[in-house]
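Once you scroll down, you'll see the structures, which are given as structure tokens.
Derivation of every value follows stated rules applied to the coordinates shown; laboratory data play no part. From a predicted model like this one, the values you see are computed outputs, not experimental measurements. Cβ atoms are built from the backbone, for glycine too; each structure is taken alone.
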Structure P
Amino acid sequence: MEGAVSAMDIEKAVSEQMELISMGAVEIIPVEELREKIKRSIESSRPLTVKLGVDPTRPDLHLGHSVPLTKLKHFQQLGHQVVLIIGDFTALIGDPSEQDETRPVLSPEDVEANARTYVEQASKIIDTSRARIVRNSEWLAPLSFRDVIQLASKFTVARIMERDDFSRRLKENRPLGLHEFLYPLMQAYDSVALDADVEIGGTDQKFNLLAGRNLQKSLGKSPQCIITLPLLVGTDGVQKMSKSLSNDISLTDPPDEMFGKVMSISDEVMWDYYALISGLKPRDIEEIRMAVEAGEISPRDAKERLAIEIVKRYYSEKEAFSAAEEFKRIFRERKVPTEVPVYVLDPADFPDAKVWIVDLLVRVNFATTKSEARRLIHEGGISIDGESVRDVNLEVNPQDLKGKIIQKGKRTFIKIELK
């Protein structure tokens with residue numbers, strides 16, 4: 001009788017773990033195999049090894065990265081050993097997933113500079129003191145050319161070409177480097193080196209995750225289960241969040257900026273953000289959705305609640321509500337922020353007492369090039385003291401700019417002072 005109760009307790013514990021692990025997942029492959037892994041883990045008191053890899057191709061993590069990191073946190077809460085792989089070696093190639101062109105190869109110095117920031121940013125979500133933080137150069141860099149050939153023999157060209165992005169690029173005569181074929185192999189070898197039980201990734205990573213599972217099998221190891229997660233759409237509401245597309249919300253964005261970016265997303269996309277990164281329970285999200293549908297609260301108010309929840313996760317409740325008040329001040333009351341950065345202009349730089357508006361925008365870092373500055377003006381994205389600037393040939397006396405507020409878009413302000 002005692003054994004039966006124990007078995008029931010184990011089954012209950014397995015179901016409870018699977019409920020949290022499954023939350024928000026697109027696919028678990030294979031589900032029953034993962035259940036069995038969890039069951040053995042509970043019976044033997046041996047935590048599963050759960051891996052997530054991030055390539056430091058850019059200096060900042062964004063909210064899109066928080067989706068798999070949050071799932072990693074779920075495993076950590078369940079007592080499993082989570083491993084965050086900083087892909088300092090794979091980043092030298094760059095993940096070709098969903099890429100239409102070959103990525104430029106990063107230098108080791110660029111990769112190292114980016115990698116240094118990742119652990120600190122990841123600590124906003126997972127407990128890095130209890131996680132294993134490793135770099136895949138530890139096991140990939142020592143491989144000899146013979147080792148790489150032997151690993152490559154485990155893959156077929158036909159299988160590699162099953163990747164939609166590879167076959168599409170070949171069909172469209174787009175460049176496809178031979179080195180890009182090695183990326184799935186390298187990520188797969190991470191799983192071999194770590195004896196991973198589970199690997200987490202976005203839906204665009206499915207091929208790479210399965211490659212790890214297949215390589216483990218071919219080398220006589222227990223194959224990992226894989227969990228794919230939805231891709232968070234960026235602030236443009238169309239493409240997945242990406243720094244290169246400038247539609248991202250960085251984990252390092254200041255509270256006011258993070259709040260404002262969340263408020264800029266569409267009402268439709270808002271519900272994906274609620275489900276994937278708000279941290280609220282599904283039943284709480286459903287209550288908010290039903291209140292919006294019933295007209296009890298407006299979509300704007302629901303989005304404000306979302307923005308508060310997100311900022312609160314990465315900063316504090318106090319800073320979240322402060323950001324909400326600042327947003328209200330700027331956008332509802334049409335006022336400038338309480339604190340505006342100052343740019344000091346030296347009239348001596350302009351002997352003819354004329355400042356070309358295009359040059360000024362580049363000087364204050366509102367644009368990186370003159371062509372970008374012209375585009376901002378043509379699109380109506382620039383104003384001075386609330387008056388829209390439409391003339392790209394506008395020239396202003398420096399003295400007339402003293403104390404003026406120049407605004408780019410909805411959230412970027414700068415005050416001009418004179419030297």
Structure Q
Amino acid sequence: MKTEALLARVPVSEISRRIHALKTRMENTGTEAVFLTHKPDIYYFSGTAQDAYLYVPLDQDPLLFVKRYLPRALAETGIDAVIPVASITRIPGLIKSRQDAWPQSIGLAFDVVPVRDFQFFDTLFHPAALTDAASLITECRMIKSGWEIEQMQAVADLSRQTFSFVCENMTPGESEIAFCGRVEAFARAHGHSGKLLVRHYRAEGFAHHLMSGVSGGQGGALDSPVCGTGTCSAYPYGAGHKLIQRNEPILLDLGTMVNGYHMDETRMLVLGTLPSDAEQAGQAAIDILHHVLEKMEPGIPAGEVFSAAVNRAEKLGLAEAFLGLPDLKSRFIGHGVGLELVESPVLSKNNPQELMPGMVFAVEPKFIFKDRFAAGIESVIQVTETRARFLSVTENRMFIL
């Protein structure tokens with residue numbers, strides 16, 4: 001992977017477009033100003049992830065307040081007004097010195113601001129009332145530009161390379177977690193950041209999620225059709241200490257992040273021969289993935305995509321195992337993906353959100369057979385102006401090693 005791809009700066013035109021999109025939503029909702037504190041949001045709208053805060057007033061230019069590190073923020077950002085600040089308590093005075101009027105209300109992303117911080121901001125920005133601007137922010141971010149799609153294509157290529165490494169290096173007798181360590185070392189050496197970003201404070205983002213044989217057949221705490229055992233009761237999901245064996249179904253879920261953007265893919269593998277029921281389930285998952293792809297076009301509600309997947313699983317005779325154990329079924333078939341591993345919108349049951357060009361989803365039809373194995377696939381799909389296409393470049397098949 002080229003070094004310049006890893007260090008790509010967000011174009012100034014991208015920042016301008018994003019700020020304009022945010023201000024349009026602010027105007028439509030009567031939001032006078034937005035104060036961004038969540039790092040992925042700041043990066044999206046400013047181009048830098050340095051220790052900073054971004055203030056976006058409706059009728060004037062945005063202000064980027066940088067605590068550290070100013071030289072790098074100046075080199076990275078597409079915001080014109082960059083202001084060094086030693087303490088966040090100075091920000092209201094700096095805003096007042098540069099803006100015509102103090103707003104009556106300021107929007108915060110309520111979904112990511114902790115209560116203690118909210119109380120602090122409530123005092124800091126008094127008498128302005130604090131309002132929830134989370135939907136304004138996430139609605140901007142869920143539509144990917146051509147530049148963003150290019151970033152995700154680069155991540156997709158690294159994910160493909162990582163799966164190739166897996167196929168060439170997996171051997172029986174090694175523990176799940178040890179093998180995942182080797183996979184992560186390869187991915188990081190080729191540009192993977194080593195960390196996945198998640199928005200919800202109770203969510204976990206881990207890069208290499210391997211479940212072999214009975215490990216895939218365990219229910220668990222992860223909000224996903226499959227969970228794995230994890231290494232201990234304090235971290236009860238993902239790869240564990242079980243040894244990988246021949247002739248058992250293996251499900252490998254790879255999360256990869258390059259230049260801020262994520263790829264989320266799952267493939268089914270076996271060292272030897274797949275049991276017939278596992279092969280049937282794996283082929284069914286691939287069938288459902290392509291069925292969903294055909295369904296995903298602009299204007300289709302997300303809930304209809306979910307229903308199409310469930311109906312297809314029923315037609316294939318595998319509804320009981322689809323999307324989790326009977327009492328732990330996931331209520332989504334896919335989720336948005338971009339600067340964070342899980343973004344809006346979610347392809348969930350009864351979700352009325354219509355698909356729009358530029359939306360990108362990780363679609364994951366998966367099955368779990370209690371105490372036996374897991375089967376499935378996950379690929380990233382982009383909604384275009386007329387239909388949908390795979391952004392994933394890893395082959396949509398099972399890998400017989």
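Of the structures labelled P, Q, which one yields 24.4 when Kirkwood radius over Cα pairs in Å is computed from its coordinates?
Structure of origin is P.
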FRET efficiency 1/(1 + (r/R0)^6) of positions 127 and 271 (r between Cβ atoms, R0 = 35 Å, to 0.05), calculated, reads 0.00; among P, Q the input was structure Q
On distance in nm of label points 7 Å out along Cα→Cβ at positions 71 and 207, which of the structures labelled P, Q is highest?
Q
With helix-only ellipticity at 222 nm (-39500 (n - 2.57) for each DSSP H run of 4 or more, over all residues; to 500) coming out at -10500, pick the structure among P, Q it was computed from.
Q
